[in-house]
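Computed from the coordinates by the stated procedures, all read-outs in this text should not be read as laboratory data. All values derive from a computational prediction rather than experimental measurement. Cβ atoms are built from the backbone, for glycine too; each structure is taken alone.
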Structure 1
Amino acid sequence: MKIESGQVAVVTGGTSGIGFALADHLTRRGVAVMIADIREDAIPAAVDALSDRPGAAAGVRVDVREAAEVDALADTTLDRFGRVDLVCNNAGVVCEQTPAWEQALPTWRRLIDVKLMGAVNGVRTFAPILITQGTGHFLNTASAGGLIALPDLAPYSATMHAVVGLTETLNVELRSASPQLGATVLCPGMVDTPLGPNSAALTPPGAVSVPNDRDDDAMRGAISPAVVADAAIAAVEADRVHAVVGPGAAEAARNRIDRLLADLE
């Protein structure tokens, strides 16, 4: 799908990190963007930061775990901009680091509800709109952790693998409806974002909170959200199903495939 001025995009989790970088990239190219985020207080600043771009920006509070709220997001976007061309299911959270059997059940539920069901709700709501148009694309944010094992982050890794599988299947289904439809899954390595602190601030009762401060040592070598956004949109424009971004991410994915092939033998 070629990105063109006058198109309309929806970006969930759009007030910071990869989501905001996607909104920034798109509005610079004349695309109107509807930013959706559960952090309502962060929306005005994000929209204001994009106010001088060729593309318009607006924002609305949305909890992607709630199907009705994602339905309302579609209605709001259509009312404001008249169409939708690109749906970026980007909202996400992370979990504490501990072995799979020690992860709290509310933590599992939270990751499944936000990351997996958030993408499912986006697909359920927006796919019929894109199919009716006959054109459009989904960009679902997963992680390099959706292509490899991530010890001590099982809820995160499991949901990322699920988003990869969802997107691969969705792409086949959409292309059977129209060659002008498709889906791409974004699988970046470590990215310099406030995902950890944001996740900690939104931790519900019963779930073990992730640390709310950044480990600068651990973040060394992390890539910028802008680099990730540029690579993601390039993959969309090239009609690639996978956008694997960041140092070591592609090599790790190849190693996993090699191990899989060895097991098949």
Structure 2
Amino acid sequence: MRKKISRIFGNIVKKEYPSFLQHFINKCYVNYFNIDLSDFKDYKEYKSLLELFTRRLVKERKLPSSEFISPCDGCILSYGVSSDFKAFSIKNKEYDIIELLGFKPNKQMNFLNIYLSPKDYHNYHSPCNMQILSARYFCAELFSVNLKALSLHENLYSRNERVVLECLSDDKSKFYMVFVGAVNVGKMEFDFDTSIKTNMPNGADFLKEYDNVYLQKGQMLGRFLMGSTILILSSDFSFDVNEGKISFADEIKIIK
């Protein structure tokens, strides 16, 4: 039912209403979520809520010289190292890494969870110079992954629809980026492979492998519809960060 509702919601937000009504809808959304549009076009410039949700930056953000950056705007909810291949979504609530990735890693994984709320910029970017080795899609549920839902339920990330990218940095450090769908966030897009379709009727799991997909740090990777969560996991490096608000292009310190 959640997947069907999300598809219906997606069709509603794509609709372009008469300009006076669309301006009103956009303004209400911006005011309700207290969205800062200083890096974006004015709310009147968006012809639908979908355009507003997936708005692009008009002010370029300067990339730091650091190796690794935040791929998105959002909030770091948790980070650390897994134990028995379990990681924390938030304090005292775990998710299963083996179930999440679809295989058992050789080592425990360092993890970082970034939550994108409905007010955030919904595009995501490459966190470093990297090669994409594969994309694995899991056709699953679409539970909410907001703070309230995470506080009530275990293992939400591993139960939800998701796309797992296997990535390799310039120095051959391997890491995984997991894009987690949620209710009203059934659609995830990836610019390097537009054939990846999520929350489709009669959808099925798949694995796609790539030979020559390279992205530069900060390059556009794709987008969510509405907010959701990006997880970054690696056994080759750990994270030296603080929980709380983070923005695309902010440095994420990693330790190898």
Kindly point out which one of 1, 2 the value 19.0 was derived from, the read-out being mean count of other Cβ atoms within 10 Å over residues 60-67.
1
Taking -5000 as the value of helix-only ellipticity at 222 nm (-39500 (n - 2.57) for each DSSP H run of 4 or more, over all residues; to 500) derived from one of the structures shown (1, 2), identify that structure.
2
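Identify the structure, out of 1, 2, from whose coordinates relative contact order in percent (Cα under 8 Å, 6 or more apart) was calculated to give 19. List each step's numbers first, then the result.
On the way: 1: 19; 2: 27.
Label of the source structure: 1.
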For structures 1, 2, which has the highest computed value of distance in nm of label points 7 Å out along Cα→Cβ at positions 52 and 124?
1
